[in-house]
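Following are the structures in question.
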Structure I
Amino acid sequence: MNILLVYPEFPDTFWSFKHALKFIHKKAASPPLGLLTVAALLPAAWEKRLVDLNVRDVTEKDLAWADYAFVSAMNVQRDTARRVIDRCKAAGVPVVAGGPLFTGEHEAFANVDHFVLNEAELTLPPFLADLERGCAQRVYATDAFADIEQTPVPLWELIDMREYATMDVQFSRGCPFNCDFCNVTALLGRRPRTKTAAQLIAEMDRLYALGWRGDVFFVDDNFIGNKQKIKTEVLPALIAWRKGKVGMGFSTEVSINLADDAELTASMAQAGFQNVFVGIETPNEEALAECGKVQNQGRDLVTSVRTLQRAGLQVQGGFIVGFDSDTSSIFQRQIDFIQKSGVVTAMVGLLQAPYGTRLYERLKKEGRLVDESSGNNVDGSTNIVPKMDLDALQAGYKRILNHIYAPGVYYARVKTFLQEYKAPDVRYHLDREHLMAFWRSIYQLGIKGVERAHYWRLFFWALFRRPRLFPLAITLSIYGYHFRRVCEQVGA
């Protein structure tokens, strides 16, 4: 059996980093971890070929070779998923679809032959058994959650690692919190399920053996969901594994209560974690209560952010406007918070209600849903009828983006962050691509760019005042270029 695994293209979004990737000549931020894991779950005797449309197109030879096409996608890839499914069907290749998009919306894809929904560890085996018997059903779904201690090492051999900026691994699934706008708990549950430390180290060993020395993103919905296991098993294993190795800096997603645990924070930095994405959402306490963001309530969020920065963790923040309790003051409050806290990478979006969330169900009952969630956090769209006037909400939203990513404001925020940040003790792996990115930044940002005066001020300030952080200062300058280009596309 020849299986063609296809990953649809991402639109130009905040997290695509498409404009930044050009500086290091990479084609995509990270590979499709879900499909690489599914590939490892398929029979070893089957031939597998993975085509990531963010890297290259599907060819007629690919389609002629394939017996089945396996397609996985997230909501933001909805349009490109339709196109690749249509192309497979036109070529006579049966399509098997799974992943978050299809788990929530499989009824909308009439031309898909088989759906393997929810977690593949549970739904793929019965599909494969029925396929072998010639009686495969159209939909395979489950309400159960998989034991991911049985999940195999992803088949990274199916990709060309040189095309990617980072690699992905997963230690856990699920989150103990239950924010009403987040579909993580609907898809993966509130009890964090984890792999063993030995499994994780086996995956790291495999990446290292394949020659990877770049950054690794832990795609966990909340890496510290099971604090005890992280503290006593995972971080000690990672600290021991990193000894004598070059590169392999880590990033992940955590909840803000990480700032309350100095021991855990220090261990994460020692293990090589450099960036943490935190759902900060809003400085509006009423909105935090409204959405059930209990972990963010009743705390000084700026102080929490600075605690993490001073421990060696760069905080990348998610922010939302459009809660029912938001008033016109929220736009300036968000601007002030982002600037004061030094959250350089600030993803600000309008409130959306993804399928399966408590917010979706509430607004459906209230008759306030107008469409499906786009899945793009910064396209200026919303699928709800907000309490605030929609035109005023969108205008205020664009005002935030215009302000925080204006060159002068952005570079000032970078400096605020670098003044607070304690550089981790990590031996960086600097390759030719990163050296070339440095020279491209000088040309694109320091000579051609509208931000050139701000670029050079940060350049020399970091070089002489924070020399250990100079590479990070250049990296964040490049990120700013990407963020501004994305903001321009939403009219900000």
Structure II
Amino acid sequence: MVGVLAITLSACQSQPNQTNQPNVTAPPNIIVFLVDDMGWQDTSVPFHTEATTLNSIYRTPNMQRLAEEGVMFTQAYASAVCSPSRVSLMTGMNAARHGVTNWTLRFDQSPDPKRKNIQPPDWPLNGMAPTAGTERTVVATALPQILSDAGYKTIHVGKAHFGSAGAPGADPQNLGFDVNIGGHAAGGPGSYWGKKNFSAAWRNGARIWDVPGLEPYHGQDIYLTEALTREAIKELDHCADEHQPFFLYMSHYAIHAPWEADDRYTSNYADAGLSEFQTKYATMIEGMDKSLGDFMTWLDQKQLSENTLVIFMTDNGQPKQAPPNLPLRGSKLTPYEGGSRVPMIVRWPGHTTPATRQSTPVIIEDFMPTILAAADVALPNNLPQNIDGISFLSLLDTTQIKSSSANTIANRDLIWHFPHTYDGPPYSAIRRGDWKLIYWYADQRTELYNLADDIGERTDRSQSHPQIKIDLAAALHQQLIGRNALFPQILK
């Protein structure tokens, strides 16, 4: 359950303007364009050092334009599954600290199956909450609440997946969004089609997956990605008319299951030799890219592009049903690069050096401090959570890459934590420099890779570099303990 981030920084709170002209000193607008379940190579933009087969299949011209006008982050990371990534984005906390380390849906119910030899921890499976009082939640002040308090109009469109049904996090408006369009507890739609009312009823599915709030499109021949884009632009029109700064979190359900072809683009792949699944997947990617282009066009038309920070990202790697994102190993839910390394592009005219590539590793909890720094909004003094993320603003401009903050972000450890039995055994992982260690809880086994010369994680260096293995294992343990991580229990 993945996704992409685009951030456009302009503001949306009504401000007096006697000349009825935009205030050139206004804070930047913010659009976070987050794609769900899209892999590192599921685009025509080559994030690897050379183009790959998948780059030649998929059509993402608007991602290409964004990359030409901004900075490509070639080593950007999320969690390997959706809810952990999304809670990290909203709170600035690493998943090991906030504890929402698996996907959420039904109140007090975990998706983890029972295993004979290992048991997941008692984790906050009801997601995040703004205040205490709901069992099995993590309390945090979310990014949109801070921006709203600072005068931004905060708009949520699309997939939320911050908390289980009936819990506070299921409604984005409980987390500081002024507007919520289509967001609720589920991490996928019942259907992508308006003619099916965006409902799972057509396939006898549980109605908990039905996308709420889009009744005007019911019965129409319209794809969900397009409907959400239109609704988001309506909200942005109000902001532009009133010269208000806005934070738009455009969180597409695409390209998460159920995989249904976006018929607008099917003919583009008729002669590509793709399977039925691959064709559906490709059309969903192209429809997502069309949405990105619609927002870029809107910004140009409203003359807001220059004062807008755009961040495009996805929430995890491609699903295992999709083609492997070679040269990366693994897919969504796995500890390998294919599970957590994702495409990311940032454009902010005057702050980003166009058509550049940034190889410094960043991770999804960095978004909260980065966005607040860009908006010149300070963290509240009474914040209930500790922030793990670091602002990556210094990485956007090639003249700033030797700054102290750039060195800090480049030299830190990155941590992943999945103490669950859903779709595989529990694990934790750490990256330090080019070295990456994976620890498997069930058999207490480690794997060690050097990503600089083995991006595909094919050669385990645990035996040939025992001291590095020992050092990273100790650092991983220390980091997890320091963040009060929850651990699985090995059963006798």
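Read-outs throughout are calculated quantities, based only on the coordinates presented, and are distinct from any laboratory measurement. The model shown is predicted, which means the values in this text are computed figures rather than measured ones. Cβ atoms are built from the backbone, for glycine too; each structure is taken alone.
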| note | Highest-scoring structure on relative contact order in percent (Cα under 8 Å, 6 or more apart) (candidates I, II) is II
| field | distance in nm of label points 7 Å out along Cα→Cβ at positions 26 and 186 derived as 3.1 - corresponding label from I, II | value | I
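Thinking of I, II, which structure, once helix-only ellipticity at 222 nm (-39500 (n - 2.57) for each DSSP H run of 4 or more, over all residues; to 500) is computed, gives back -7000? Walk me through the numbers before you get to the answer.
Details: I: -12000; II: -7000.
Answer by label: II.
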